[in-house]
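Visitor: Next up, some structures in structure tokens.
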Structure P
Amino acid sequence: MRVFGDGPSWQISTDRWNQAFDWALWIRAAERIDARAGGVVPGPLDIEPLPEPSTGPGFDFIDGWVGWWHGLTAMPRWRPEQMSGPPPQLAFLPPDFPGLASWPDLQRVVVERWQEAHDWHTRRKFAGIHHDAPQPRESLLVLDVERELGRRVPAFELEFILLPVLDEEIREVTPTRYLVPESVYDGPGWIDWLRPVVTRLAG
């Protein structure tokens, strides 16, 4: 969502059903990759039943998967008007997932199984878009902060990537990009958490 006027503008974007993040989380769950929560790595995927693995315990994909996850979380948003060359997102897209070339065993599994991950992603997205439309809670919060300050807030950007995971920890990637469990974003405490972040940016 974005507000424009005669002065500066602000933008809060909420990225729900991001397929690249969903694919990575699904592969971690399906292949039983023991990349545990910590830092920007979230808790386990919220999925039932758990997919069957395609590899045995002799395969160690942890380093590769963590590298994949860090690559996704650190990737800049594609802004064609400001960036030259191909979108960086292509590194983690089919058919070859070239960004995983440093981990060929993981790359092979991802190439073979991404369609299964995508089928799951598509089903849950289809189910989710038929729920009630979300209320403009973030816009109302910014307006409330402006009323408290007695002025317009300066231009700022915030990005929230929503994840279908079982934990409830909001993870900071940068001071303006966060990984947020869907259950937390949809829950009653979201605006209470967001208020001090918006107030900080408005200062």
Structure Q
Amino acid sequence: MRSWVFHPLIFYPLALILAVLAVTVSLKPQAWPREPAAVAAANMQGALTFSGQAFDSPEGSPEQNLTVSRDYWGRPQALRIAVHAETPAPTPADRGVRLLLTPQDAAALEGQPLSVEVSYNALPVNQAHGLAVSIQGAGQTAWVSQDLPTQNATVRFDLPAQTSVNAIGLRALNTGANEAFGLEITRIRITPRA
């Protein structure tokens, strides 16, 4: 006895729908890059903290590779940046990878010297030797850089005050290499300094 499912008017459209669904799911559209947009930080004990969802839509940089690692459902987990081969240290004209700030978060950082703590996971291959961070706005961009330990760590940067704050700039550092070197950032915490 033949089942109704195998009737050509039912079977072929159903097979086509299942094939399209399988291809769509395999492309993982939930993990595709997003347009750059301002993200809200979590306000914890007077500090702005960027992690997880706050890494959803950063603005890229021509001198760096940018990847937002996501889970299967497309929720951001970490921010991976890698500087291109033989790229010099950032200048005030460079912008780097930028986390765009909401007006409320920008107002909380306006005109104050800041401490920025960046927690990262070291990469097993091609680990960047340093990281530069800046608070960007109307004034000239001042990059502050530090060497990075080769294991997972948190590094602290003391940044000068900035007016019309609108973004946090990030730049992986490496010299004399013919490959991209980077790191995976898991959390950024910003506190005003007295």
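Visitor: Which of P, Q yields 12, 24, 35, 17, 10, 2 for P(r) over Cα pairs in 10 Å bins from 0, in percent, for residues 93-180 alone, as computed?
Guide: Value 12, 24, 35, 17, 10, 2 for P(r) over Cα pairs in 10 Å bins from 0, in percent, for residues 93-180 alone corresponds to P out of P, Q.
Visitor: Could you tell me which structure in P, Q was used to calculate volume of the Cα convex hull per residue in Å³ as 175?
Guide: Answer for the origin of the read-out: Q.
Visitor: Quick check: 2.7 is what I get for distance in nm of label points 7 Å out along Cα→Cβ at positions 13 and 37, calculated from one of P, Q. Which structure matches?
Guide: P
Visitor: Matching task: 26 is the computed value of relative contact order in percent (Cα under 8 Å, 6 or more apart). Pick the structure from P, Q.
Guide: It must be structure Q, since only it matches.
Visitor: Turning to a different aspect of this structure: Given a value of -12500 for helix-only ellipticity at 222 nm (-39500 (n - 2.57) for each DSSP H run of 4 or more, over all residues; to 500), point me to the structure among P, Q it was derived from.
Guide: Values: P: -12500; Q: -4000.
Computed on structure P.
Visitor: Determine which structure produced the value 15.6 for mean count of other Cβ atoms within 10 Å over residues 157-164, calculated from the coordinates; the candidates are P, Q.
Guide: Working through the options, I get structure Q.
Visitor: If Cα extents along the principal axes in Å, for residues 53-100 alone is calculated from each of P, Q, which structure is the one that comes out at 46, 21, 13?
Guide: Checking each candidate, the match is P.
Visitor: Here mean count of other Cβ atoms within 10 Å over residues 61-68 was calculated and came to 19.4; which of the structures P, Q was it taken from?
Guide: Value 19.4 for mean count of other Cβ atoms within 10 Å over residues 61-68 corresponds to P out of P, Q.
Visitor: Where is mean count of other Cβ atoms within 10 Å over residues 21-28 largest, in which of P, Q?
Guide: Biggest value here belongs to P.
Visitor: Starting from the value 1.9: which structure in P, Q was distance in nm of label points 7 Å out along Cα→Cβ at positions 69 and 149 calculated from?
Guide: Working through the options, I get structure Q.
Throughout, read-outs are computed from the coordinates displayed, never taken from laboratory work. Note that this is a predicted model, so its numbers are computed, not measured. Cβ atoms are built from the backbone, for glycine too; each structure is taken alone.
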